[in-house]
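Peer 1: Dropping the structures in below, format is structure tokens.
Read the figures in this text as sums done on the coordinates, not as results from a lab. Computed from a prediction, not measured in an experiment: that's the story for all the values here. Cβ atoms are built from the backbone, for glycine too; each structure is taken alone.
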Structure P
């Protein structure tokens, strides 16, 4: 019987906060309870926002919390070649297409659609307008000419073609704190033609996370409920790429006094600040678990 593998995978674009502490400690507790392994992965694909100082801060915060993980620590920025290969596989199967739209152009297109229909345009689970398909029917030769000319472009998944290729309903197992699992049907269609490769880097969160989870043999994914809907898209990508689907546990979020989830950009409940004020790691554990 294989040993369960858990991972905590923060992005070094700010200091860890109480919400991260909950995820990290839950992963560690699950790993201990199931006699499993705990990995640490640094998801630093966003080269414009990630900083070495934040990586050091992550290690400092997690050590203060009493966590121990296996070495070496995987850093996604060192493995862009693997994500390029995965994207190339999907593109070769006709499941990705280039999109040259800017955010402004997309906003204008959606505004026009809403004016024409006198109704709100559909949104994806994150609340962003569903892609209106502006570049989907673009002539292949024209698209290649624009790419060759160096025009920035993302790669979007052709959701209709992807679901057809997936060949039927998609499911994953969701487990609770007692280890009980239930089967859940994934609904990736609600994401529409999502971006799988960003304009600025040769991957996206969605693509890199499924590639890394498979490569690291992660069997149990423990993360916040804000990523629960993303699991639908991840399960689809796993099916398309022939990768295993882990079990998933999406824990409750820690909210600020206004009812919003904590954010690095606002320094919400930063562990470093709590530590500087004399708050103990044990107090944080009791607060978040």
Structure Q
């Protein structure tokens, strides 16, 4: 990978991608980062040896790919400072909710790919949903594949609207897993286990069940049924969850996340573009 890559924003997600690229053999001399916060720049220097820039500049003209790792509410402002320095590069956005229409308008480029990663990307165990505008070429997508593969798995989508569902399912998904780990740990403590033991059991259970599902061709309903004997302990737990409509509540919660992703695009994307 000889292309020069510039990151607009140098926080956790940018660091995850940068770390993955370096692990793949990417030279730090081919990576630029624009990061306004002093502490974040210091972390990039100590972690990767990268001297980040406090603001956009002429150095961005040489970037083949610009990775937008900024907060949705700051995207438009950041785009205004970058646009003057690079109008030919490929743009990859990991900002939640901001539509490719808004990004293309702000940057004056149709070569835009949107990505929705998740935090396991920090340990190269993430999964990312990707959508490319029609003007993105096959070679552009191949470059994005190389970059995103450094963080884990990825899936290309044909419909940009599906990214809201990806945001709700896998983008926010790690938080749901941690939430259930909290609940399992609490229950373990209430039943007499030391907290560290209960937490270790919860984490190992999630990891093992996830890996089992990953390796299996069977549906989760089948996998669940195999550990559920009528009248047994698992049956008692699942019956309690069914009585309280935990599945229904969980599905509704994910719909709320998807709706919020859509609202973010309207709030920080199209609405700003109309002003």
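Peer 1: Determine which structure produced the value -15000 for helix-only ellipticity at 222 nm (-39500 (n - 2.57) for each DSSP H run of 4 or more, over all residues; to 500), calculated from the coordinates; the candidates are P, Q. Display every interim value, and only then the final one.
Peer 2: Numbers: P: -11500; Q: -15000.
So the calculation was done on Q.
Peer 1: If you don't mind, there's one more thing I want to ask. Have a look at P, Q and say which one yields 59, 44, 37 for Cα extents along the principal axes in Å, as calculated.
Peer 2: Working: P: 59, 44, 37; Q: 68, 40, 33.
Computing Cα extents along the principal axes in Å on every structure in P, Q gives 59, 44, 37 only for P.
Peer 1: For which of P, Q does relative contact order in percent (Cα under 8 Å, 6 or more apart), calculated from the coordinates, equal 17?
Peer 2: The value was obtained from structure Q.
Peer 1: A value of 32, 25, 10 was computed for Cα extents along the principal axes in Å, for residues 118-165 alone; which of P, Q is the source structure?
Peer 2: Comparing all candidates, it corresponds to Q.
Peer 1: Something else about it: Name the one structure among P, Q that mean count of other Cβ atoms within 10 Å over residues 30-37 of 20.6 was derived from. It would help to have the intermediate numbers written out before the result.
Peer 2: Working: P: 15.6; Q: 20.6.
Of the structures listed, the value fits Q.
Peer 1: Comparing Cα Rg over 2.2 N^0.38 Å, for residues 102-205 alone across structures P, Q, which is largest?
Peer 2: Details: P: 1.35; Q: 1.45.
Top value of Cα Rg over 2.2 N^0.38 Å, for residues 102-205 alone goes to structure Q.
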